[in-house]
Every structure is written in C-alpha cells, then in structure tokens.
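Below you'll find the structures, each written out as structure tokens.
Nothing in this text is a laboratory measurement; each read-out follows from the coordinates by a stated rule. From a predicted model like this one, the values you see are computed outputs, not experimental measurements. Cβ atoms are built from the backbone, for glycine too; each structure is taken alone.
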Structure I
Amino acid sequence: PYTNDPTAARGTAALVRRLREDLGRTLPAYMVPAAFVTVDTLPMNANGKLDVRALPEAEPAVALGGGRGPRTPREEVLCRLFADVLGLAEAGAEDNFFDLGGHSLLATRLVSRARAGLGAELAIRDLFEAPTPALLATRVHTDKPARPALTARADRPERVPLSAAQRRLWLVQELEGASPAYNFPLVVRLRGPLDTDALRLALRDVAERHESLRTLVALHEGEPYQYVVPDARPPLTVSARTEAELPALIEAAQRRPFDLTRELPVRADVFTLAPEDHVLALVLHHITTDEWSDRPFLADLDTAYTARARGAAPDWAPLPVQYADYTLWQEQLLARLGERQLAYWTQALDGAPDELALPLDRPRPHAPTGHGAVVRREVPAATGRALRELSAASGTSMFMLLQAATAALLHRLGAGEDIPLGAPIAGRTDGGLDDLVGFFVNTLVLRTDLSGTPTFTELLARVRESSLAAFEHQDLPFDRLVEAVNPPRVTGRNPLFQVMLGYHHRPEGDAATLLGLPAEWYDMDTGTAKFDLDFTFVDASDADGGITLLLEYATDLADPGTAALLAERLVLLLDRAARTPDAPLRDLDILTPEEHAEATGTWNDTAHPVETRSVPEILADTARRAPGATALVTGPDTAPRRTTFAAL
C-alpha cells in the first residue's frame, strides 16, 4: 500500500505498525526507529535526488501521522489528553488513537477525561469514528448535557447504600450462601528476604487509603449498606511450610469464602518455604475489587511496603474520591440517564433467545454444583499478528474481533443465528476512578446477528455497529436490565446470556517484581464457574503475537475434552478468519488436524478381506462344515421344498 493515499488512513497506520513489528523481530530494540512520519510526497532537489533537509523532523513521541500540532483550543485539550492516557510525551492533532496503542479500556478513559476537560458530551462511538484529536474535536456535542461531576461528598448520608454492582453480588450470596465463586485471588511466589511486619503495616496502609478494602455489609431494616471500618487491620497469617504442602495450601486460600458482614473483604497468607522463598496469597472478594483494580492495589501495596520496610509511612497524594462517593454519584447519573438507557436495552434485547443450544455433554442439572475448571490455549504468534492487522484495517477493536469470532464459532456448532454474549466493561467512566480500588465493572449483553451467509468482514461490521451502540449505553446496571426484561428464570442458568467473553489488554504482562522481589505468579483457580462458558483472552500485544485463551467451563455441563476441543476450534477459527476474512463463515475450516486425518483416512478406509476361492470350492467347504443346513428352497410358498447342502 501507498502511504500517500488519502483514502487509506487506517491502512497507512497498519502499514507503519507492521513495519515496526517486522523490524522488531529482526533487529535489537535500540535499532528500531523511534518514530515513523508519513509524507504526501518525497521532496526532491533540482538534481532529482532526495532533499533530506526538506523532510519533516521526526519527534519520537509523535507517532504515526504527519505530526501536525493543534490549531484550536479543543484540539489542544484533546492532544494533551491523548498523550496523557497513552503515556506519551505528546501527541499530534492527526495521530490515530488506536494506532498509538489505544484499546477499549483506554478509549473509555479518554472519553471520560474529554467530557470533563471540554465540559461537553462525547461517546465511545465518536472516538471510533473520529480517532484523531483533529477529527474528534469536531464531534464534541455542546448541545448535549454533560454528565454530573464526580466529586468527594462532604455531606454523605448516615448510611450509604451498596452500589448496584455490590447489591447484585450481595443478593447472590444471600440466595446461594457463602461461596468462593466471587473470590479474587492474587497468588505470587517471592524470591528473597520478605519483611512480614512491613507487609502487615502496608496492608493496613492500603486499606486506610481505599475505603472499599475496609467496608463491611451492614443491614438496617433489612436493607444492606456500606459500613466503613474506621481502623481496619486486614488479616495476615505467616507460617513455615514445605513444598509438598504448597498446592493444597494455595487451593485452600483461594477457595475459602468470605463472610461479608463480619470479615474485611481482603486477607493475606504468607507460606514461608525458606528464609528467601515465600508464597504470598492475597485474596479479595469481588464486592471490593475487579479486574481493573489490580494495578492500583498492587502499586499502592508496593509503595507502602517500600516505605514501611525503611521505617516510614507511605507518602502518596490523596485519592480524589472514594467508593462511597462513586455510589452516590452513580445514583445521580442513573437518575439522569437511566430511563433512556433502559429504553435502548429493552429494545435491543427484544426477542433474544432465553438460552443458547451449546455444544456440551449434559443438560443442566436441577441442582447445579457451581463447580468449574479452566483450559488454556495459546494463539499462534502469526495468527495474533494477523488479527491485529485485521483489527486495524477494519476499524474494529480487538475485543470486537474476538466477539465476532466467538459468536461465529457457536453459530457453526449449532447455537443458532442470534448469539447473545455477556461482556464485562470496566465502568470507570470518570477519570477520578482510574486509581481507585473498587467494584466498578458492569456487564453488557452483546447480541450478534449471524443471519444470512456473512463473511467474517461483514460480521465484523455488524459487531462494530452493535457494540458501539452498547458502549454508549453502558451505565445501566445489569441487574436493573434483568429486572426490566424479566426473562424466564431457571436454577443455575444466567439470565439473558450463558456465555461470557472477556478481553484483557496487558502488554506489560504480570509484574516482574512485587515488594521489591522477583515475582512468579500463579493462575487464579477458585474451582468454580459462574457461567456455562467463559472465554477470556489475555492480549500481551507484543511483537510475537502474544494472545492467550482461557476457557472456564461448568463441569456440570461439559467434560475436560469437550472444553479443550472448543478452545482449539476457536483458535483455528481465529486463524482462518484472519487469513481469509472475506470468505463466508460457513467455509472457515474448524476441524482439528486429528479430525482431518479421520475424515480422509479412518472414515474412508474401505479396505476389507476379499474372498479368493471359487464358487464350487465355497459350496464344497460349506457342505462339509454344515451338511444338514438348507442350501436351496424351491416350490410355492404354500408347500416349499428344501434341499440341504449334502443333497446338492
């Protein structure tokens, strides 16, 4: 492709990204250019040679576009926000957010900050359709009312109710009893000297900083509310253990339930194997945290531990708000937007199937156990790179692409043409929540239309449109949607969807160190499954591809082999779709190599022994073996005449 084609802006950016990744695979990092600048034409001098001095300067922090600076106050604000959210020194007015490394979560963060910075309304759709500061500045909606500001409330009511998300988990626990299903374990092996006294104080510091970590559920006249413990001391146990005991200890730590009315929603165990070999099991309840709280929680724990280890208190800037402030703000927000968003969702889900016909082994039992297991598959590096190129070329996020692929797989395996998938969304729609530990995540129901005979490219276009509409209406709590739609309830069946899809963009991977020590992280395993199937993609976004699929499945419904085959088929479909996106979905090959071998070999193997004797020899052998057996029947049916082999 030619980079001076004005109609191929996204293709230009994809070309630059591919060039950077290709160079990264063959050159050491220090030799990969820090910046790429596209130009309309190459400047030539009078001798017909390249005029190097006429080329624009390449600023390393200004990424892939022509590098034009902002021309209006709005562009200036947006350029600053682009750079801030993406961790760059600066961004140009024509730089594409997604080509600079932006993804769905960062898009939400940018839009929330732009709303506050410009005092006007913006939607996620605006950023996808106008992904540069210059274009986005033209989409600022000054005619739409801005959202209420999230600020610390000095006038909190005596009892702050649970947030909508917290209330949902509380009701689940009340109905089903205490369970590890919503435990959130962080288990890490630390090599080196560990100061457990400093760790104990650091846990207390972090709980003091984040009210959510020291909040119990209290009741007043039957209604739950948040009770913030004034002087909380998260429990920390330290014990000397052996390597042989470790698996059982980790499993027990991960799977011990919480009593939310009496226990702080965070606890820690240290298993000391040697003076410089320890396993730290941090377990939080989901009512106080979510997938996007790991970063601020671990960062603050690191800061506090470092300070306490040298005998000082942590010196950090105060948080702008606390979780209780968010809860009260959410009530204001829903009072303003709730009815409109509810109207959207009830229309969007009208006629959606109550239950998918999933390709599993057993029907849903009358008394589900809630037990689950996980299978893991790595997406090949070449496939990962091809998927990123397809994402850039189609103007979709990686999450949208993975949603399309997951829905396509279930469709191919007989689940129908209307595939609703659940999807967690960070819910941090205000910049004040970025560094706060808490349960902000909401669940969206993303309905995928597979009617007709679409190609994967056509399916991506459908998914992009429906997903952007869903993201615009992400504030309505899932439980309120369920209450309004009121689908038929079945024990053990999640309402509105039974398959969850998650995507985690983690280019930095797991932290290499924690508490100043080398860290080796364990996989999270609570032994439970909240949904029939839960597909989670962890995207390392490195030059080698780096995508991992984790499939959690309900063992009541599926055997390990079935789950493993589902995961393998999805990886195969991703590969085929990335290579041939314009092929109809029905033509994408999802057979495994073993199945191909069976289809072309075992199933079509017609070889069998062939009789080599003559007919007289066969008759003679039969007569000797069974002389009295009937050999011939003649005459009418009313009076048949039978002749034996001996008579013949």
Structure II
Amino acid sequence: MRQPPIKFRILGPVEFHDGENWVPIKAAKQRALMAVLLLNANHLVPAQQLHSELWSDGPSSHVGSLLAGCVWRLRAAIGDSAGKTLLTRPAGYQLAVPSGSLDLHAYESLVASGRMQRASGKLVEAMESFGAALELWRGSPLADVTLTSSIMAESARLEESRLAVMEAKFGVQIALGQHEDVLPELKLLVAQHPLRERLHEHLMMALYRTGQQAEALGAYRDLHHLLADELGIDPSRPLRELQQRILEEDPSLNDRGAPHGATVSGPREPAVSSQAAPCLLPHRPSLFVGRTSELARLGALLAEGRPAVVIHGLAGSGKSALAIGAAHAAAGDFPGGQVHVDMRGTTGSAALRPDQAMQMVLRSFGTDQGVDDAAALQTWAGPAGGRALIVLDNVRDSAQIRAFLPAPPGSSLLITSRSPIGGVDGLTHLRLGRLAVSASIDLLRKGVGVPRIDAEPVSASELARSCDYLPLALRLAVDRLATRPDWTVADFARYVTEPHQRLDFLADGNVSLRDSLLESLHLLSDESGGAAVTAVTALRRLGFLDLTIVTVAALAVLLGTREGEAHKIAERLVDVGLIESLAIDRYRVPQSVRALAREITGSDQEATEAVQRVVDHYAVAAREQTRLAPGAWYRRERETLNALVTRDRTGILIESLGRMRCRLSASGSRPAYLQS
C-alpha cells in the first residue's frame, strides 16, 4: 500500500503530520534544515548553501559529514527512512512536497484566487478566499527556527504578504458594507503598524461610514504628524485626496461597492469627485532616468503643434511618468495652462466618462459646466483662448477621448494608454518599451545609492533583468532596498529572480507590480465574447510555456487554433499592455507577466499537454531545417530551443537537434554555439 505524502506547516512553528497529529521537530538543526528545504520545496538546494545556513561559523572541511548526519536524523524524525520525501541529489538535497502538502502553498493559492476574484468584481468570494488564507496562520512564520539571513528575509516576506492580504480583506469588507465589523481589528493594526498608509486609508473609510467624520479626520491628522516627525514627509496623494473628500462629505464615499466602483449587484455610475479632480500637473517624477530620445521627440511634437499625441506600451513602462515629465518641460509653450486628468481607464466601471472628464477640465479653467459640447471644445483652451495642454492619463479606449477632439487651434492633448488607440483621426503615436540596461542600473543607483549598487554590480544587473528593465518594477525594487538597508542587493536579487516570489517582493505599501498587471487582466476579463476568454487562457498557457520570445506559429500550436486567430489573440494581449510586439509574428512576454499568468486558475494537465505540443512543433521545425540550412534558424531560435529542451518529456526535440548537429559536423560547418 502506497504511503500518503507527508504534510508540513511553516506558517507558525515548523511541524509535520505523522498521519494522526501535527508533530514538531525537536532538534534545532534539523528544524532549520527542514525550514530551508520547505522554503525551496521541490527545488534543489545546494549542499554548500545548506552548510552556510546551518553552520555559518563551522569548519567547512566537515560539511559533508555534518550535513549528511543532519539529513539522516531528519529523515528518521519525519518517518522517511527510505528517502522518498527528502531526496538526495548529486549537488545537494530536495524536499518533494506534492500539491496540497504545505500550508504555504495552500496560502499562496488562496491569495491568488482572492486577487483574481477581486479583480473580477466577485467581492464575496474574494473575502472568503482571503479569510481562508489568513486562517492558515498560527503565529509568526518559522517561529521556532533559528534566524539566519535567508530565514530572516523569508520571514519578513511572509509577514509582509500576510499584512497585505489583511489589507486586501479589509478593503473588500468595507466595499461590502462591513465597516463596523472591521473597525476593532483595524484600530489594533494601525496601532501596531503606525506608518502603514493603506491601513490608515481603510480606518478613515470605516470611521466615516460609521458616522464618525471627526474621528476619520483625526486618524489622518495623527498620521500626518507622525510622518512629518519621523520621516519629514506628507501622507501620499491618495490619502490627501481621501481627507479632502471626507471634508467635503462626498456622497460617493458611502456607496457600497468594489474599490474600483463596482457594487455587489453590479456596476455603478462613478461620481465626479475631488478624488478624480484635475490638478495643474502632478510633481515631476523623482526617479526618472533615461528616455532622453522619447522626451526630445515629445517636446518636438508638442512644439510643432500636434493636436494629440498618444504614448502607449507595456504595463509598468513609465508612460505616465514620461507624459508628466514632458508636460513640465513643454509648459512654457502652453501659456493657457496645463491640466492633468486621470481617466482611470484600467479600473473597469470606475473609468471616467468623456463628459465627466470634460467637466473637470472646464472646472479647472473656471468655466461654467452647463455649456454644450460645441462650446466646450473651445472653452477648454485656457483663459482668453490661450494655448493649453491637457494630459489625459490612463485612457482605456478611443471613446474616452472623442469629446476632446479636434483640439482647439494651438492646444494639444497628451494621452497615455496601454492600448495603441486606433480609429481616431489626428493622433500621433509613441510606443514606449523597456529601459536600456544602462538606464535601469542608473535608476537603481539613483534610488538606492551609488556605493551600494556599485559594490554588487553583478547582482544589480541580475535584479534589473528580473525587473524586465521596466521602470515600475525597478522603482518598487528601489523602495524595498532603500527601506531595508540591512538587505544586500544579492539577497534581494536572489528572491526577485525566483518566479514564484517575484511579484511578492516587487510591492511596497499601496503599490505593487501584481496589482498593475491585474488591471490589464481585468480588461480582458471585463470583455464579453469568446475572444476575451481565449485571451485569458492564452495568457495562462504562456505562463506555463515560460518563453521570453513567442512566435505566432508557436502560439497557435499552444492554443490549438489557427495562426490568424492566434495573431488576433496576441495583439489583444499587446493592446492591454501585457506582451510586447517585436515583429509582425514575434512577441516578447515579460517575466513578471509569466509569473502572474501562472497564478490564473485552470487545468494544469491541459497546459502541460499544450507545452509538449510546442516542443513537438519545434522538433518538426528542426528536422525540416536539417534538410536545408539550419545555422541561421538555430541562431534566431537558440534561446527558445534551450528553454524547450528542459521541458521535452519525450526526447523528440533533443533527437532532432542531435540530427542537426550531426549534419553540420558532416559538412564541417558546425558553429561553436551548437557544440553542446
């Protein structure tokens, strides 16, 4: 009879289940060993790493015997004398943990489900998922494990994740009208984490909704004083805007519904409020590097009087920062004024309607809001008809901007969107991609400090690469390192490099890379029809395929559809800012998007079979190339082939590449890159 898999828990003291009861590991060294292996479950942990974790001050000459003895005793303690769970590998050890056998994996799965449900407007289900995830905690993570550098870092990550999930649950509960229920726990957590702005935001909302306006404003005042005294800064802009809305008794604050404006029963009309009110221009971004050519081009386009310029590109590529920087630089050319409006295009039902956006612009220029559209087109051109620049940030589609076109003579619109807006006359387009490698390193140096980054250049380069050279991810990495001076760049880079941890670490306070990507995913889920469903399915399979570059032909094989349909799906993913077009038939899929895609629920078996179809597709292509001239093809597909070889379950691709190697050897033209 097959023995059931051993179950483990680390969200509290480290324990395993012996079939009847949860049992602790009594010996400290064995407990630490199991903790490190569980944190790297189903992954090889090198023997040298284990030795440095367990015997940081011990003699390296005894590493083999010390570690082997500790492994033997741990196997005996958990009833794995045959070594079927704690596996010996040539370079180290690996703990085999099937699905559902570790509380951390169950927690992460529930959290991912909750976030997906929240993004889809399923608030009750999201609350239940977040609640079930939090119920798995039994205290501090790894509570009885000796603190080493990796244990400390992982414990901090888990605590941060737990707090973020609690904040997410509070937000959903408040949106569902349960503000009275959350108040006691919110007050306790705010006292325990006084600098956590998201908790203060929830506390202010809960107090206001229970009729305690003065107490809500008092909570803001307390935070304002604390931040000024401790850090010399003001609360973030969202909190300042929430305080203003509370002062004005904005009626929309009492609406039940999702954080992005969807109620439990369905979408509601978003109210025009001070939260979305335009300002002259937001402050220049403090961490803005590179983009010299893009700034120069935008400046030239605005100076020559282009009526509307659209900046579009990947999620997190810095479109808003570039637009704001360009608007500041061009301010002298627009004496009639410069106005910024957040169109909230990625927030589903809370996206501004064109008439609401126009009202905001008119109000910023002191114009009556009762004018008709024809008059509005002229009155937003600044005092006395002076040239004005309107920044329409985060636009969803062409419908949001049609009311502003054509722009009055001499005035301009500067538009940002994840989608390359089409179907509108008079638009000039600027596509924004990744930062250059050197600019990415400069951003890290500027934010973290030159000495700290330059002391670990290899790790800094790896960190930038793991951030996909995208400004949002890099700024989040800067924020984490800047507030954790005891973390080394190498340690942080090691965690960000791990796909299953990347999105957890690239988060800071109210901003996270995962939330930014989920906004794009929400745009897909928000659509009707089979194409939207297929796009989400395609994204999940791309996560399993885990290739940097994907061709239309490979995508068609992955989805089991025609190339024309695959091309249409790929372009839809480009339109929402999740993948990047490199050529008419080739696309780049960022690492962070692949990590998010693997969190989408679905059939693992179908995804695995789809990946094998792609492997078979490349095996056939390699055989065909063998009869032709394979050198150029291999150079182009080299990175893809290297990745797919590791996922070839049948050996068919390896066999095809072997034939190609033999043919090139026979012709005497085998290049060095095909030697192995």
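General observations
- Read-out helix-only ellipticity at 222 nm (-39500 (n - 2.57) for each DSSP H run of 4 or more, over all residues; to 500), computed value -11000, structure in I, II: I
- Comparison of I, II by distance in nm of label points 7 Å out along Cα→Cβ at positions 96 and 560 - largest value held by: I
- Computing P(r) over Cα pairs in 10 Å bins from 0, in percent, for residues 552-631 alone across structures I, II gives 16, 41, 34, 8, 0 for structure II.
- Which of I, II yields 4.3 [distance in nm of label points 7 Å out along Cα→Cβ at positions 40 and 448, calculated]: I
- With distance in nm of label points 7 Å out along Cα→Cβ at positions 520 and 608 computed over the structures I, II, the top value is the one for I, the highest of the group.
- When Cα Rg over 2.2 N^0.38 Å is computed across structures I, II, the figure 1.21 traces back to I.
- Ranked by relative contact order in percent (Cα under 8 Å, 6 or more apart), structures I, II are topped by I, which has the highest value.
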